[in-house]
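Please go over the structures that come below.
Bear in mind these aren't lab numbers, they're just calculated from the coordinates by the rules spelled out. Values in this document were obtained by computation on a predicted structure and should not be read as measured data. Cβ atoms are built from the backbone, for glycine too; each structure is taken alone.
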Structure 1
Amino acid sequence: MSNGKKQTLFVGPFGPPFNGDGVKNSYLREGFEEVGIKGILWFDTIARNQPRWKNNLKLIRLMVRAHQIIFSLNRNGRYYIIPIFWLLSLFSNKKGVLYVVGGSFDKQMMNSLTPWKRRIFVKMLNKLDGVFAESIALKEGLEKCGLKNVVLVYNPRKDDGSQWQLNERIKRKGVFVSRVTATKGVLVLLEAIVNLNKSGSNLELDIYGPMDAAHEKEVSCWINEAQGQIRYRGILDPTMVQSVLTNYHFLALPTFHSGEGLPGILVEAGMAGIPIVITRFNALPEYFKHNESALFVEPKDVDGLEQAVLRLVGDDHLANTLSNGIKNVVVPFHLESIIQQSLQLLDDYNWKI
């Protein structure tokens with residue numbers, strides 16, 4: 001980067017809880033620090049051990065002082081923090097970029113904002129040097145909304161070297177890693193596994209992730225019906241995800257979550273090389289190809305999911321094909337590549353870090 005450093009602030013939620021935004025931001029912090037960028041002030045938008053208004057007041061004070069601000073925000077954060085940046089930028093020469101967390105920001109703007117509010121918000125976003133979208137579909141959608149500064153920057157993950165290899169120990173063992181809630185497809189998956197085992201398939205399934213209280217009772221009922229072949233394993237340490245995935249035959253994520261972009265767990269699955277069964281939903285077909293790097297099923301299709309799982313566990317050649325395919329998909333998502341791209345973009349914007 002150029003000489004003459006400026007005060008740089010990073011604003012976004014960090015884990016815990018280990019949701020997509022918190023994990024992404026933790027990796028970004030680690031990546032910047034690993035390449036020697038030590039001058040960034042990291043601000044957690046989650047109010048911990050203090051009232052939310054105090055946390056917000058501290059954020060505003062820091063934004064006033066900062067010359068350059070990196071935002072990495074989900075929907076709620078974008079709608080109340082970006083307007084603050086825009087107001088401050090009217091009175092000072094502040095620079096800013098936004099990593100968009102989630103894959104449906106364009107649809108949210110179209111569906112939840114009136115036309116005049118959308119025009120104002122687009123004007124605010126265009127005040128930023130760059131808006132970093134994690135998929136081609138999102139980039140194109142934001143540009144259709146009127147944004148002029150959108151760049152494709154993938155969702156980063158760190159490769160710990162753990163590699164999947166098919167063997168007898170892991171055969172017929174599936175895993176789900178995500179928020180344990182209906183829209184992530186966990187109930188569809190539970191029903192499919194229970195149905196298959198009633199037909200003698202002898203499958204096992206482990207569930208990892210924060211439990212949605214609204215679905216805890218229903219998940220427990222399916223687990224009880226499975227008679228020990230389905231287990232809830234709690235929340236995984238983000239640093240252990242890749243190595244844990246190598247203990248399973250396949251990962252299933254039949255998501256239909258409206259804000260879905262590219263779930264980080266699928267990038268981690270690619271780094272491990274575990275075969276995946278996923279839904280043909282939102283931007284997922286942009287990244288993966290059916291029969292080459294994933295098996296696709298339609299959202300909420302229990303029968304289709306059952307057939308895909310049976311096909312995968314019964315065909316070792318297919319499993320190994322999918323393993324090789326998904327590893328090729330995630331090459332651009334390695335943390336080191338994302339950090340280098342980000343630093344080059346900031347340099348292009350004449351940032352001084």
Structure 2
Amino acid sequence: MPEFSSPLEEPLANGRGTIVNSGGNDVSLIKKLALGLAACGFSLAGATAGAQAMDLRYAHVGSEGDIQHWYAERAKERIPEATEERVTVTVFPNSQLGGVQELIDGVRSGSISMGHHEFASLAQLVDDIAVFSAPFVYRDGAHALAATDPQTSDVMQEFNEQLVEKGGMRIIGRLFRGARQMTANQAVRTPADLEGKPFRGVPLQLWTTMVSGFGAIPTPVEVSELPTALMTGMVVGQENPLTMINANGLYEVQTHVMLTGHMQNVLPVFINEDVWQSIDEKDQTAILETLDTLADETLEKAMTAEKELVGELTDKGMTFITEADGLDIEAFRAGVDAQVAKDFPSWGPYMERIRAIQ
């Protein structure tokens with residue numbers, strides 16, 4: 001049984017990078033300074049330690065059992081080690097500081113130091129950045145991490161420049177949540193098997209496009225209503241990582257899993273630009289290296305969890321359909337690519353560059 005679960009989509013947060021400065025022995029002065037800085041989101045906690053430190057308030061929407069939280073907690077442990085305690089991290093999971101919009105607004109303004117969420121959440125700041133969530137754009141999880149590496153991917157670096165300019169933030173890492181797979185209450189091998197049938201999509205345009213490319217009728221359903229919608233036949237199927245399928249008990253209302261791997265779910269980790277520039281270059285490098293190592297670890301954990309879950313979900317009564325069983329992934333890819341080209345015509349050149357990354 002994997003040690004984390006991966007819910008579908010969630011809301012997020014609001015908080016601030018906390019600067020901690022050394023102080024003298026005048027306790028009343030320290031209190032006055034603390035009161036003044038508190039209004040701006042700063043703190044003098046630990047000021048008498050004798051060294052300047054920065055505490056990054058890291059917010060995310062994942063539950064404590066989600067790989068998102070595992071990632072954030074490891075960042076909390078390792079960043080202080082890598083920076084010799086010059087940079088520390090406080091984590092606010094499970095939407096403790098607000099929703100997704102609060103997260104984006106908060107990191108943009110600096111009231112939240114850093115966070116992570118879907119690339120689509122950043123599309124309000126930078127046109128076309130949601131291309132990193134495009135279906136079938138990645139060969140596998142390793143390719144997804146390479147294409148979204150802020151240190152080596154020229155496509156990511158190009159978008160990062162725009163994000164700094166337009167959004168006042170930058171991407172400094174990423175984490176891998178797993179591949180999204182299709183489920184249904186029947187075996188699905190080709191788009192023809194879904195023709196004219198209602199299929200659940202996340203209530204976002206990209207998912208509407210993707211489900212249309214699957215050959216089905218896109219039917220937006222909120223995650224809280226998904227089990228009921230599947231049980232009543234309002235929709236015949238849905239798509240999600242196996243971790244979420246298991247954690248949310250969808251095996252009780254779906255009979256088949258099609259291993260399409262149509263989306264490699266990578267989440268960008270972003271930080272307020274002013275906060276980032278206030279960090280010493282040596283510590284910036286240490287943070288980037290720490291987060292890069294963590295990205296590889298999330299990929300390894302996700303792959304291990306998927307292997308375990310195939311067996312676990314099979315034991316719970318689900319039937320898995322693979323290419324060996326006649327699953328025509330290329331037919332689904334062709335249908336989705338055609339629909340993406342129609343609905344997101346500016347994505348073509350970016351997708352070509354992403355696919356060319358080794």
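Taking distance in nm of label points 7 Å out along Cα→Cβ at positions 63 and 303 as the measure, the highest value among 1, 2 is held by 1. Largest in distance in nm of label points 7 Å out along Cα→Cβ at positions 95 and 111 among the labelled structures 1, 2 is structure 1.
Comparing Rg/Rh (Cα atoms, Kirkwood Rh) across structures 1, 2, the highest figure is found for 2.
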